[in-house]
Structure 1
């Protein structure tokens, strides 16, 4: 059995923040891909909204990977009892 790498509290915080980042970046990627006027029609806006959308989606997948890892750490902390003697 693998030992947990992070504590339960840290894993819970990481899971919540990672899920939030995943949702926000996914929504931003969808908005850039759809060509939402507020995001693309100013002077400082990027030229290629689709390229920005792909970058947002890739970053959201990184956040999803962190969320999965941290959720697994929560489960590992529940299964692993600190100080328990294993025979």
Structure 2
């Protein structure tokens, strides 16, 4: 899996996770309750100790980015998830 860009890794904090969920709910009509539950399960199944923002980054890259790229008619490997995280972190 592709690594999260350093600027996103540095700037994206726990507070941005809720902002990201809000954007996904508002713009793409995500079922936030179900997605948050999936993320919670993903976090619990991590074998190594990683931060919540890092887990969210990995979860989004694996589970959400493919859906967004399909919805937005983008190439499979377009960095939509990293770009969304960057936009939210800078927007504060």
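Bear in mind that the values in this text are calculations on the coordinates, not laboratory data. It should be emphasised that the depicted structure is a prediction, and the values quoted were computed from it without experimental measurement. Cβ atoms are built from the backbone, for glycine too; each structure is taken alone.
If you rank structures 1, 2 by relative contact order in percent (Cα under 8 Å, 6 or more apart), which sits at the top with the largest value?
1
A value of -19500 was computed for helix-only ellipticity at 222 nm (-39500 (n - 2.57) for each DSSP H run of 4 or more, over all residues; to 500); which of 1, 2 is the source structure? Show your work: numbers first, answer last.
Working: 1: -24500; 2: -19500.
Derived from the structure labelled 2.
Where does the value 1.26 come from, among 1, 2, when Rg/Rh (Cα atoms, Kirkwood Rh) is the thing being computed?
Working: 1: 1.26; 2: 0.93.
Label of the originating structure: 1.
Looking at distance in nm of label points 7 Å out along Cα→Cβ at positions 19 and 51, point out which structure of 1, 2 has the largest value.
Largest one: structure 1.
Work out the source of 3.4 here, i.e. which of 1, 2 gives that when distance in nm of label points 7 Å out along Cα→Cβ at positions 43 and 75 is computed.
Computed on structure 2.
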